[in-house]
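The next part holds the structures, each set out as structure tokens.
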Structure 1
Amino acid sequence: MDTSTQKLPRELTRRVMVGNVAVGGGAPVSVQSMCTTKTAEAAATLAQIRRLADAGCEIIRVAVPNAESLDGFERICAESPLPVIADIHFDYRLALGAAARGAAALRVNPGNIGSWDRVDAVIDACGEAGIPIRIGVNAGSLDEKVAARQDLTLPEKLVASAEGFVEHFRDRGFLDVVLSAKAHSVPTTLATYRALSKALPEVPLHVGVTEAGTLRQGTVKNAAGVGILLEEGIGDTMRLSLTADPVEEVAAAWELLSALGMRRRSPELVSCPTCGRCQVDMIPIAEEVGKRLSAVKAPITVAVMGCVVNGPGEASDADLGVACGHGQAMLFEGGKPLRKVPADMIVDELMAEIERRFPGALGA
């Protein structure tokens, strides 16, 4: 199994439409999340979807664990501002019901929904509905024959299972698939997706580190795993799984895309870690600027620096910034000084300057 690092052009993958969002074929890497509400409780689920849409989520997935969920699912699909993927496990009839009730796509693991005739029924239903399927493989539900092999590592088992499932879908004449093969280990994730991208270069990949943990731990693991894959050209859509408010997943995903220089929808805050030269309490200033920047609707770069060593020189590429000193700070633009402002007015003056330089950036 070849797991060496390579940079791949995303244009190699087939383009699949999930509602109005393109996945693969050179489309921008899209941001997904999953609702934590009960799908049967449609109003609560729709409220969460709207929050996620406001945060920048582009595709949403909801669990369909039982027949009682299907009525709520139909309403959710009809009223959601985002394309809705039905997450199906074990009961193939739920997949058929979701496909008939407006799903933009299904997520299924062929390894846990029964015999091949049941898998074929799902494939045929999605073909008739004109919707794609994400084949979601994980360590807990591999192809039975592959899982029993002692000569394969876990990444090799994940890849072998995925290849077998994709081949079956192709034989059935179904090509609109997106593939994921997630693990909670970063090294396993990297090895698996690198191998998948070579074995199935035309299949769009949904990337992420699953069961990554709570907010801090999970964000770091996903940044390491997904960040490396995206930089190598691997991955067409992503979800950063966190044990947290799903809005945090979306925020972290956009921060990652911004850090990689791939996509931006909000400001970037540059701030130094502070040292003994700093003559102001920098941390609350940077935190307050970050809080207020969350309302800014422009992809600008703003710097908050603790002294003249780090700013404006080292932050000269920032659109606007402040370099703090004793009792005052220097406001600068593109590395060039604008004016001095009192220490107790740093945040207010910086935000006012943003509004002057970028009219409407602060929104309504």
Structure 2
Amino acid sequence: MNSRRLPAGLITVSLFAAAAAFAWDDFMVITTDFATYGGVSLVDRHDPWHADVDAATVSSDAVGRWHDGLYYVVNRGAANIQVLDPAQGLATLRQFSVGAGRNPQDIAFAPDGTAYVSCYDEAVFLQVDVVAGVVLDSWSTVAFADADGLPETSWMQAVGGLIYLTSQRLDRNDWWNPAGGSRLLVFDTNAGDWLDAVPGTPGIDGIMLSGQDPWAMPRLSPDGAGLLVSTVGRWAVADAGLETIDLAAMQSGGLVVTEQELGGEILGFVVLDDTHGWCVVSDASFVTHLKTFDPSGGAAATVVSAGGYDFVDVAWDGEGLIYLCDRTYGAAGVRVFDAWSGGELTTSPV
């Protein structure tokens, strides 16, 4: 195993072989020093979890998405997209700007491979050519904004020809607290325009959320017919949770698990089936915990707790392993758990 530990920032599990489900051997972890430097590390899927630390260099504020054999890194503050090739040791194939100051947040792909980018600091939604490295088109999101003029679009989830964008609608004049009206915007990639989730009313509406400030990456429901969206509301206040979105009806089914039941805000989550989920939760004292929960509603159980605000994200390998990013000072890395029994499999962080 590499002698250096992973300074874990967030984790994404990526399939390396598109031809067969679960036919992959590694996952990728994006790390950061929270200042000037970030890295992408490759970690073996199974014991002994060898880590190729910092195989690629990225920005200090980055997220990544796997698509069609390549890894696309959104360097947020740096306002660019970086394309990495795992077949070449995570070599950078290209890197291109999406416009200074836009603060891109996520990248999503339509079924035909067309790529789209959400932006946080400008009310715009972008279509990009990831081969040529250029912005092809843009659509305004200002109609979805609150009074400060920005809808704060962030994570996305592509489902068929539709892309769902989380819109936090935070009041930048009130310490970034929710202004109300957080929603999912719906973009039709076939029509090249926004889809109205509430036809018959003036204007184009998104899907209104029951909670405020969607925070973690949305997930498809186990049956594929809906989305699961976590909201944090006001930090350290039990006012949000995990809710279901009916994609056919384009409306929220309400909170199925509340922050009160979970004991805090959801920083990241995965759902294994209708009754088994894992999440990272930050409590009212900003101490983080890894918990299991029932996505259909029910009690949560703490698996392990951090000493502070140290757990940041969680991922599932699609079978029997859960990966936790733990950035505890001096012992940062990935911890591995049995997805069904809850037992920890690593004796120390990778």
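Every read-out reported here was derived from the displayed coordinates using simple, explicitly stated rules and does not represent laboratory data. Because the structure is predicted, anything quoted here is derived from the model rather than measured. Cβ atoms are built from the backbone, for glycine too; each structure is taken alone.
Things to note:
- The greatest value of Rg/Rh (Cα atoms, Kirkwood Rh), for residues 95-166 alone among structures 1, 2 is that of 1.
- Answer label among 1, 2 for the case where relative contact order in percent (Cα under 8 Å, 6 or more apart), calculated from the coordinates, equals 13: 1
- Comparing mean count of other Cβ atoms within 10 Å over residues 127-134 across structures 1, 2, the highest figure is found for 1.
- A value of 23.3, 74 for Rg and Dmax of the Cα atoms in Å, calculated from one of 1, 2, originates in structure 1.
- For 0 (helix-only ellipticity at 222 nm (-39500 (n - 2.57) for each DSSP H run of 4 or more, over all residues; to 500), calculated) the corresponding structure among 1, 2: 2
- Ranking 1, 2 by distance in nm of label points 7 Å out along Cα→Cβ at positions 271 and 287, the structure that comes out highest: 2
- Test item: distance in nm of label points 7 Å out along Cα→Cβ at positions 143 and 255 calculated as 3.1, pick one of 1, 2: 2
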